[in-house]
Structure P
């Protein structure tokens, strides 16, 4: 822990920071249902204070859509990167969407409708439509009935070779079949920021293997990468046990980094 804080202290003199944060499992603990993983007022205030720091750009990069992220972080001043950064909404209102994601929307809607017909969503499965991706959660389905999830997904995947169907430990993700992950998303955000990128300090916190490309990208730029949770190593240079510990670290940065107005008049 001390070495991580020492690294942050040494980097606080850098002129510009990009602080990128995963949402679920990183900022907010997981819940049985996605809607139960709530961003409370205290966390929203913390992100707002972080955005007010001099020379800091904050990005929330998530599998959720930007529409969902706006419900959590609207008006706090953060960059909202939904669907792993396939869609990015900047604080000035500029919205950038990857063309391949736009082109995939009709197919994704058809897959959503087909899976809704083939799968009994009353058995605990949850099908989320994030606009440019789909997520089918099966963690609440009894193991003896999960074949009722897997078989229809595999059948549907064969019908849509232009989409990627990825099986995760407790869900399936359906995405445009293009090379894209959080590493690409962070690179895209970084390339659209103002300022000298050569002096920018990158910071990224995540919790699952879906965040590993983000860790790799951050590490390749000499940044600070933090894994939340003490499971197997997934590529970050540092670890914290819980989202609450990450909150304390972000509070530390807020206290050590002067607000924009203070630095402007210093």
Structure Q
């Protein structure tokens, strides 16, 4: 008897992305032949050196950027544009500075013309869940970086999007705040069971939070290796098992970084 395989929440099929100049010349091939399946409730990290196309791939999944070739399917539909089924959390928070915390979280629901009572109940519940109730009337300028990111996450959760796309959301934060938010995000993920695709260049961060890590090559970005992380949660970064995975991922990423440096040196010598 064969077991029926689950339908992927996100499918990336033969995706390529080429950036061209105004006269049509190829300037950069950012992605080449990306094939990936992400399943419901998975926590996926996309890892690789700077310039490997991590954010380009995430933007394609989000619908902000159309692939040059290949196909993207999210939640059963071909991706042609951004949609409420794929909520995006950016490193820069992307909050409206003239709105309070409460209004920022409520904005998407108001845009969708949800009933006022429903908006009030949902926003109040999310603020409580993310320990933001005491800050409901504050403006973004009055919040710390970690607090702003919690507001951005709450705004995405308010939309009930089955998929959260996160582009280095903790990259600008100090180490202690980053670890605190990693723990908070894991708690949110376990409570809400969203599918999360999380771009990072932090090797330890990816091991700490992910079910699977997608290691990308340097440009043109392809999938170098997919590394499953089976360590039980909560994970101990000081454990021998954690450190063994960290050493292997460091090796994989550094191979690509060194390849990039050699390519640059050859290009410089050629000039």
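What follows is calculated from the coordinates using simple rules that are stated; it is not laboratory data. Just so it is clear, the model here is predicted, and its values are computed rather than measured. Cβ atoms are built from the backbone, for glycine too; each structure is taken alone.
For this structure, a couple of remarks:
- Which of P, Q yields 2.1 [distance in nm of label points 7 Å out along Cα→Cβ at positions 105 and 233, calculated]: Q
- At a computed 28, 17, 11 (semi-axes √(5λ) of the Cα gyration tensor in Å, for residues 65-184 alone), which of P, Q: P
- Test item: distance in nm of label points 7 Å out along Cα→Cβ at positions 57 and 81 calculated as 2.7, pick one of P, Q: Q
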